[in-house]
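> Each in structure tokens, the structures are laid out below.
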Structure I
Amino acid sequence: MRLTLLCHAATRSMREGGFPSPDEPLDEGGERKIAALDLPKAAAILCSPARAARQTMELAGLSGAEDATLRDIEHGDWSGRSFAAVHASDPGGLTAWMADPTRAAPGGERFDDLVARMTPWLDDVAAKPDATLAITHPMVMRAVIVAAIGISAEAAMRIDCAPLTRIDLSYNRLWRLQAIRPL
């Protein structure tokens, strides 16, 4: 069984630094780079309900099902705001989050809660015999790695999941990380 995670293409908040909202679209540069994708064949294609993930799937010429479990970590009060804007209104909060991104933004979701959300999803994927492609977000990709191979949350935060990064995992009695492939 093979699972490929694909980070959606770039958005403004990814390029400028910020907390995306679920309805944020891809930027022009992100749209252009989708043409360079070389994705493995998959029997199941799943996609976060976020606009950027759906656009990535559509512009890549794929069709699949939205899966709410693949939604981005909830950024709470900081959703849709730039790091600069958050810093201006809550410098202590942003500094604390930057020192420990496993903490939740005010009104948001903790990384540990995201890992707990992804663990049963990963079990469901492992139970299927066919290859799966999931288009999602950097924090979700890190959470899947934590759930799949048991690394610490702190180590996962050091994994760069740039736009259109691809992570390949395989399952045969246990999960194995095969590759992290930036575009």
Structure II
Amino acid sequence: MNDLLIAGGIGVAFGAALECAGLGDPPKLAGQFYLRDFTVLKVMLSAMLTAMLGAFWGGRLGLFDSAAFYVPDTYLLPQLVGGLIFGLGFVLSGLCPGTSCVALAGGRIEGAATMLGLLAGLLLVGLAFPAIESFYRATPYGPLTLQGLTGLPYGVVVALVTVIAISVLAWIAKREARP
């Protein structure tokens, strides 16, 4: 029960941070795709970098066994189709599932509409699952990681991703500083 409360607290804190960053606002999210507003990229890169470095250093310092973290299997074709559907929903509503929750919590009608569409999609897939299960399990690749794909040591992958992420964040800062 404590784990559930901790997870819930982290979720609420993350949602509050997204709302404070303005990420429950569809025009702000759409600005990312038009290269006008990089808030989404800055928030997500910072969150991923923090999580990756936390997992790496927490494992190195013996705080937990990072090898025990669950990495879901990759099913290439169904995940590509799912990504296309996700992208279509994002284009239509200007929100992804996480930011639609934030928008809904902020009282925005587009958040409610997106959540309704999300729940309807989940229901449809659930009802149709027996008919689409073979497609769902098509093209299995097992758990894919950058370390596994590149053959590089874990620490090298972490260092490379960190350098790339910081470089992108520096480029954004430089671009935003221009008049």
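> Tell me which structure, out of I, II, gives 11.1 once mean count of other Cβ atoms within 10 Å over residues 59-66 is calculated.
Considering all the candidates, the number was obtained from II.
> For FRET efficiency 1/(1 + (r/R0)^6) of positions 107 and 139 (r between Cβ atoms, R0 = 25 Å, to 0.05), which structure out of I, II has the highest calculated value?
Top value of FRET efficiency 1/(1 + (r/R0)^6) of positions 107 and 139 (r between Cβ atoms, R0 = 25 Å, to 0.05) goes to structure I.
> Comparing distance in nm of label points 7 Å out along Cα→Cβ at positions 11 and 43 across I, II, which structure shows the greatest value?
When distance in nm of label points 7 Å out along Cα→Cβ at positions 11 and 43 is calculated for I, II, structure I comes out on top.
> One of I, II was used to compute FRET efficiency 1/(1 + (r/R0)^6) of positions 51 and 131 (r between Cβ atoms, R0 = 30 Å, to 0.05), and the result was 0.70. Which label is that?
It traces back to I.
> Starting from the value 31: which structure in I, II was relative contact order in percent (Cα under 8 Å, 6 or more apart) calculated from?
I
> Of the structures labelled I, II, one was used to calculate helix-only ellipticity at 222 nm (-39500 (n - 2.57) for each DSSP H run of 4 or more, over all residues; to 500), giving -25000. Name it.
Here the read-out was taken from II.
> Compare distance in nm of label points 7 Å out along Cα→Cβ at positions 67 and 115 across structures I, II and report the one with the greatest value.
II
> May I pose another question? For Rg/Rh (Cα atoms, Kirkwood Rh), the calculated result is 0.99, so let me know which of I, II that is.
Computing Rg/Rh (Cα atoms, Kirkwood Rh) on every structure in I, II gives 0.99 only for II.
> One of I, II was used to calculate distance in nm of label points 7 Å out along Cα→Cβ at positions 27 and 99, giving 1.4; which?
II
Every number in this text was worked out from the coordinates using simple rules, so none of it is lab data. Keep in mind that this is a model prediction, so the values were computed, not measured. Cβ atoms are built from the backbone, for glycine too; each structure is taken alone.
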